Structure 1
Amino acid sequence: MASGHGNDVRDRAAKEAERVQEKLWSRNFVLAIGTNLFIYIVFYLLMTSLALYAAQRFLASDAGAGFASSAFIVGALISRFFAGPLIDNVGRRRVLLISLAAFVAVSLLYIPAGSITMLLALRLAHGVAFGLANTAVTAGAQALIPPSRRSEGTGYFAVSTTLATAIGPLMAVLLVTDGNYDGVFLFCAVCSVAAMLVTLLLRLPEAPSAPAAVVNQRDAGGGPQKPERRPAALLSKVFEPRVLPITTVLLVAGLTYSGVLSFLASYADEAGAADAAALFFGVFAAAVLVSRLTAGRIQDRRGDNAVIYPAMALFAAGLALLALVPAVWVVVASAVLSGLGFGTLLPGTQAITVGLVPERRFGTALATYYLMLDIGTGLGPVLLGLLVPLTGFDGMYAWLGGLMVACIPLYYLVHGRAARRVAVS
């Protein structure tokens, strides 16, 4: 018995030594993080400022001003339907550079745009370019991460997004003076150029060709090639069927998080605690940063279930806390729990997603991942907007907490029960 225990200890030590030997930090991985940071600074800066810009310059209605902001998300959502096969076939770096060139052009075209229609068209185009660039750089970064350190590397890569959530809105406040938004758009162009310059130095591994054995078999199933109807063949190119089950968890997470993004400020204002929303997002961002610097190592060493189950429980508890009166202690506690939970859940499920497919399908798998997240965050405000009049804000957050609890058995069914048996061939 003691001998068996000693062998287990030696096996774990050997695996840990092998894991440490696989180099995570490389020049290209750091450059990929930098590119992603600049892309997301532009995203958050414009998401923060475009609704007010549309209202002030074009006297847009509340609905029109809101769409000036959300049209970007619509464009990104559209891009997810063709981003995967385009990136996997044309090349990650090539798609990234073309998308960033569009980033620069659109940022400058905002300045002469003379109508709300033109502004909306630019937002849609910008969103498409963002979806392509984001998917391409993420697929490239995932290819740079050693498989044994997949979750750790994914967490570090996601830190760039977390930093952008603070830098983007802050720059929007600093650059908008007396209603002059030209500085915002010029700064976006500068960030886009910076992303291009970093990408010119970046060397991303391209998707390898499918092995001959796979070419002669169905890519998703491994059995003999059978005739496929056109709709099924087309769907398999646009979506990655192997990751659809795990991304249903992401769909639910995106929907629940949209309740925080879209309604927390209104809830706090209604309760006479308007400053609580700002406090929440500040603490939330700090908790997300902590989670992304730590949870990945645990996931690599202990397995997916060791972090995903606690992450969902923490996020559910944070949402449920918001059903209470938004006093300072409630807001801080909710922000910590939600930040640790949601901040772990996104990179954790992304690491699972790419671990379910061979490298040649990274682009399509990640496009499917982001598509489900975009659908959740996009539909969430609409569905929850119908729920709030029936339950109130406090009741809505109680329901969202319950929804995340219900997501725990969903995760068990789609991945958790087989987490240790998953292997990619």
Structure 2
Amino acid sequence: MRKLLAGLIVGAALVPGAPARAAAADQWGLAQTRVDQAWSATRGSARTIVAVLDSGVSPLPDLAGRLLPGHDFVNHDDDPADDNGHGTMAATVIAAAGRNGKGVDGVCWSCRILPVKVLDAKGAGGYTGIALGIRYAADRGAAVISLSLGGSDDSPLLRDAVAYAESRGALVVAAAGNRGVSTPHYPAAIPSVVAVGGVTPAGTRYEWSNFGAWVDVTAPGCNQAQGPSGVVGPYCGTSSATPFVAGVAGLLASTDPAPSAAQVRTALLASRGRVDALTALRALPYDGDVTRPSVSLGPVRPLVRGRVTITAAASDQHGVSRVQLYAGGRLVATDTSAPYALGWQSAPRTGPVVLELRAYDRRGNLTVVRRTVRADNTAPALRLTRTGRTLTARAADPSGIARLELVVNGRVTARHAAATGRFTVPRARKVVVRAVDRAGNAKVADGKLVR
């Protein structure tokens, strides 16, 4: 029986007393791989099960409601509790609840975790237990099987188990190993397994990460994770990169229509190097997609004039093809890439206008959002009367008057925030009164000409 080691980098274990919440800057991998952008399209699904074959998984608040009953192939019982910490850390990288103000942000927030204990308290195990664990996970509906472990020897036992998992529709993801060599590491080097190497924040290979043509994809090699006690700290090695990729695979498996394991694998490798969640989502086939894109308008003033820029947020699991803006039933702008900003010349309209935002995904599914605004491109009416040196201004506008201003020799010398105002006219070369409506349109009258 060949022994397997979990492959945790020395010094990467959680440090007692570490903070209970990971800082965003410490989770650099989420932005590096565009997982944070992919979240706008999918955060996973409860239908997607990711099996963690490791030292077990301990219950944590960040996994609450999503940790399934599992099995212990070390002690031969149904209690896959983690007596090492390695498996729990892997599970939180995959699926810790996101943006909840505690713990860490996992990759696939809604995915469920199937704990399968195949490593003992020292992080060691055998090929027989691993093979049994792979079959167990496949039989229980795992879409993704994550193995942060490996050995130097090839094995028909492992190959048969991986083939069985494939036949059951599961994708196997495994660590490339941490010796910094090109020698194949198993089960990662089995051709149908997704072999994962580790990269730095700069995107370069960590010196400890194994490499070679047999490594399929790389991922952040140091991630924040939680141990069985809930303490947060750095978790490094291809053991950490592997659950990261497994989490991305979980996001892909959660899309509609549900992709096959082969399609998820192809999409993962579409970035040709470091995993890219957004690229992977867009690489999935979308025939049969009936899910409409998500779209929302940015801030829109109820009263507009002149040229207006309408901003929007739009996302879809398979990508947004275009966002269009209609004004009063007429197409006025199209944008094909985020961030979406669409221009509309409201002039010379004055009156209510229905704005309609249409977002199309790559399959042609459509979402429509409407907002009614009032366009005002007409200057207010302004009438002046003068008695001696007192000038009375009266303005009117359907949108309301924002202010009246006395402008002497080009400089505002008095102001009234009302539709009617009285000004004392100085002896000056040029005196005008300006009325500004609530939309910003202005009307100017010469105060020197009024008698």
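Bear in mind these aren't lab numbers, they're just calculated from the coordinates by the rules spelled out. No experiment lies behind these values; they were computed from the predicted model shown. Cβ atoms are built from the backbone, for glycine too; each structure is taken alone.
Can you say which of 1, 2 returns 0.05 when FRET efficiency 1/(1 + (r/R0)^6) of positions 140 and 276 (r between Cβ atoms, R0 = 25 Å, to 0.05) is computed?
1
Which one of 1, 2 has helix-only ellipticity at 222 nm (-39500 (n - 2.57) for each DSSP H run of 4 or more, over all residues; to 500), as calculated from the coordinates, equal to -28500?
1
Which of 1, 2 yields 23 for relative contact order in percent (Cα under 8 Å, 6 or more apart), as computed?
Computed on structure 1.
Quick check: 3.1 is what I get for distance in nm of label points 7 Å out along Cα→Cβ at positions 164 and 316, calculated from one of 1, 2. Which structure matches?
The read-out was computed on structure 1.
Say we calculate Cα Rg over 2.2 N^0.38 Å for every structure; which of 1, 2 gives the highest result?
Comparing 1, 2 by Cα Rg over 2.2 N^0.38 Å, the maximum is at 2.
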